[in-house]
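None of the figures in this text is laboratory data; all of them are computed from the coordinates on show. Given the structure is predicted, the values throughout are model-derived calculations rather than measurements. Cβ atoms are built from the backbone, for glycine too; each structure is taken alone.
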Structure P
Amino acid sequence: MSRSPLLARPGAVPAEDGSARASRAVAAHYGDPLREQRALAEGAALVDRSDRDVLAVPGADRLTWLHSLTSQHLERLAEGAGTEALLLSPHGHVEHHLVLADLAGTTWIDTEPGAGEPLQAFLDRMRFLLRVEPALVTPDWALLTLAGPGGDAVLAAAGLPVPGEVWQVVPREGGGWVRRTPPVGDGAAAVDLLVPRAELAAVADALLAAGATPAGLDAWDALRVEARRPRVGVDTDHRTIPNETGWLTSAVHLDKGCYRGQETVARVHNLGRPPRRLVLLHLDGVSEDLPAPGTPVRAGAREVGRVGTAVRHHELGVVALALVKQSVAAGTELTVGEARAAIDPDDVPAAVDDTRAAARERVRAVRSATIQR
């Protein structure tokens, strides 16, 4: 992956190798991650996500073909529409998370950095005699994200089209498109822009001149964690099934026909109790270092889960996404490394007052340790 030209902007700091965002191709922040978070939540901020891999799938059979392979109902995806989908293993484990846009005879897929080549290899193996031509086009196309309540005004001021409802995709003059996505953080509106990579700097400059603030991936990850949006390979492991995450509602169509891994998804859904659940953990923040993805979550000496993305949030303090066993009760005293941890009350599965009260009390105890520090 080539370095983004936006890394030449003042204050740009690339992500460190070995972090949750291992790519050094884009900025982790531009000098003030907390201020950048507030811009995403309260104003309008532009995030360089050009490290994501992009595939283009033209061809008359593209939607029925992708429908047969993925967890999402795609065969009737409308022109100018987008959605999310998963590719699963035969046992129902998540292998790829896809974000799609269908426009002018091509289905565009953006996915995790580094996942493009194995994804294309899988798609090529599944082509058979169908009229589809999947191609990895990351060298030619790049993704930007504009988020915040002021984002639409910035788009309009920059002369770019403003999509209406969530998942609407509208063409951009000069190539590419603008796609409305679900809100991030506390309801902040967001759009993705696919632009020719050669025009990445020019499009970013136009949006910044129209009033957007540059924000790095640290700020984006903070709002993503708040919204409980996982990343494959960071917030998931080789055992993760869609039922353990919010993808069951956003990227899985429970009434569609057969696809690889469907039996596991359907069986666990019918039983109503997946083995783990994705939660927001509050950490006491005593350590200067954030826990790495994969760090165990413990209840006493017993390992009960794993941490994914950990961030410093401008309002919530130190928080992390974690997959924990269903048996972990609200208010359980948890640790992540040396840090005390607590499950957010909104992620307590049972709507029982005393259960939620126990979770709230545990979060207060964890956060007070940070304040006393």
Structure Q
Amino acid sequence: MAIRERLSGNEAMAVAMRQINPDVVAAFPITPSTEIPQYFSQFVSNGEVDTEFVAVESEHSAMSACIGAAAAGARAMTATSANGLALMWEMLYIAASSRLPITMSCVNRALSGPINIHNDHSDSMGARDSGWIQLYSENNQEAYDNLLQALRIGEHEDVMLPVMVCQDGFITSHAVENIELLEDDKVKGFVGEYEPDHYMMNPKEPIGVGPLDLPAYYFEHKRQQAEAIKRSKKVIMDVAKEYEKLTGRSYGYFEEYKLNDAEIAIVIINSTAGTAKTVVDKLRDNGIKAGLLKIRVFRPFPAEEITAALKNVKAIAVMDKAESFSAVGGPLFTEIKAALYGVADGINIINYIYGLGGRDVRSDDIELVYNALLEIQKTGKTGETYRYVGVRE
């Protein structure tokens, strides 16, 4: 019997961590992720877990401590946001290249400067090529479910890579929603015990982690890392199917919302998908065949599956809550456009940058995007493909 509870997104993540009972949690506070280690530290203090909680002096040290713990054979977790994630940058690459399945809650927040503590996706999108698997969450329930699945994905013998579970700062992290929790024993049964094959504290197999890797071997190790990311696609779906049997909640690489017969559609990530769904419903009531594709898995990028889902749509707007400063579009847009190239070239596709620094995104803004798609569908002309919504020009 599932446990019905009312929790913020940060509380949900902390509760999931309590149920997992990791060996080590190392963290440094930064808004809006501070509550996750704060809540979890209370579980440690109350004796509800036997985790070694390491309060460090910076986010760089937090990831360093997680790397040391994971290399020693421990199950390690952390949480951070924005500039904290940026301070971890060097260690993100080391965690991934060392094949250490650390699990991190990333509460998405705008990167400085100027200093801004509110939500956009510039932090995790900036880390998209660091070698971490990335899962995104529309609401508190998805954040909780994604975190439980993340351990099984990252720790799988065919993967052994770190996983980042993202949710929108202040929007879901601090908003309280109804949520269904699994019982503690079911969580423990699902995630299992972490028993790595290779770790530094194994007296039967002395190894080094993170050694100097000269040209004779570095390339091969990068290829192995890339192959692990490819293999993670199957593992992600296998874990999702097992989780569905346990909870009844189904997850894939993405969610298709009224997309089956859609003629116009947007592609979006995280909480704004909820706002967009209400607009889709309104348009459908008016006889307009609108749809939505919400990305859950951004790394590995499910290019073939996304193309299959979008191939019959006539006009698409990809919405990015992050700038890539490429002068051609945001990070999600460039990935989607590349996936469609040579496979579904007849689709008109445009990009909208929105919501930077926590700028409100209203249903009216989303409706403007769909109206632009209707005009493109009518005329067959995309016009400017690199656009903004909700900004004073």
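Here distance in nm of label points 7 Å out along Cα→Cβ at positions 299 and 347 was calculated and came to 1.4; which of the structures P, Q was it taken from? Derived from the structure labelled P. When distance in nm of label points 7 Å out along Cα→Cβ at positions 91 and 219 is computed across structures P, Q, the figure 3.2 traces back to Q. Could you tell me which structure in P, Q was used to calculate distance in nm of label points 7 Å out along Cα→Cβ at positions 51 and 75 as 3.9? Only one of P, Q returns 3.9 for distance in nm of label points 7 Å out along Cα→Cβ at positions 51 and 75, namely P.
Could you tell me which structure in P, Q was used to calculate distance in nm of label points 7 Å out along Cα→Cβ at positions 131 and 315 as 5.0? Of the structures listed, the value fits P. A value of -7000 was derived for helix-only ellipticity at 222 nm (-39500 (n - 2.57) for each DSSP H run of 4 or more, over all residues; to 500); which structure in P, Q was it taken from? Answer for the origin of the read-out: P.
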